[in-house]
Structure I
Amino acid sequence: MDFREFEARVMLWPAIHFTAIIQSRHHDDYEIYVVDDNSNIKTRLFLCFADNEHHASLLIKQFMLWLIKINAQQRRQQRAERRKETALLSE
């Protein structure tokens with residue numbers, strides 16, 4: 001999965017603010033999820049499978065960097081929209 005695929009998957013759910021990347025192990029399978037730890041529902045979105053625990057760890061690190069980038073972009077966009085709304089109200 002590259003950044004664009006990751007971003008597209010996360011952005012399919014704009015109302016959810018994903019905050020972390022986790023792994024879940026079932027027998028010999030390692031599943032990687034992006035989660036919203038801040039909500040009461042604890043939403044999890046499946047991202048991919050990993051071959052082993054080391055591979056899962058590497059994926060989690062990479063996906064977390066991408067998630068930080070996406071969340072920062074969303075915050076900048078929200079601030080810009082709020083400034084625009086404030087400017088329109090003050091005219």
Structure II
Amino acid sequence: MSNPIIQTDIAELLNKLDKRLEKIDERLNKLEVGQAEIKVKVENVDKTTSALKDTQKTLTTDVVDLKGTKSLIIPIIVAVTTSILTLVIRAIPIN
């Protein structure tokens with residue numbers, strides 16, 4: 001058995017290799033662009049999340065303040081009612 005002789009033009013091989021490398025380069029460029037877009041979207045999500053956390057903190061503080069105000073409403077109503085009753089009773093003339 002003798003070894004087969006392979007005859008190929010080196011220029012043709014280099015041309016094919018160059019085309020494949022160009023395709024790989026194009027795909028890498030697309031991946032880099034996609035990665036940059038994903039980074040921007042992640043940054044936007046991070047900013048939105050941060051804003052939502054701030055809003056949640058503000059709302060939590062407001063709810064706590066409302067609960068405090070709610071607990072003061074009953075004593076205020078009792079005080080006002082007592083004052084009105086006292087004024088009405090004192091306005092009645094005693095014979």
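What the table shows:
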read-out: Given -18000 for helix-only ellipticity at 222 nm (-39500 (n - 2.57) for each DSSP H run of 4 or more, over all residues; to 500), calculated: source structure among I, II; value: I
read-out: When Rg/Rh (Cα atoms, Kirkwood Rh) is computed for each of I, II, the largest belongs to; value: II
read-out: Comparison of I, II by mean count of other Cβ atoms within 10 Å over residues 41-48 - largest value held by; value: I
read-out: Structure with the greatest value (metric distance in nm of label points 7 Å out along Cα→Cβ at positions 33 and 49, set I, II); value: II
read-out: Label whose coordinates, when FRET efficiency 1/(1 + (r/R0)^6) of positions 9 and 81 (r between Cβ atoms, R0 = 25 Å, to 0.05) is calculated, return 0.00 (choices I, II); value: II
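Each reported figure results from applying straightforward, stated rules to the coordinates on display, with no laboratory input. Quick caveat, the model's predicted, so the values are computed rather than measured. Cβ atoms are built from the backbone, for glycine too; each structure is taken alone.
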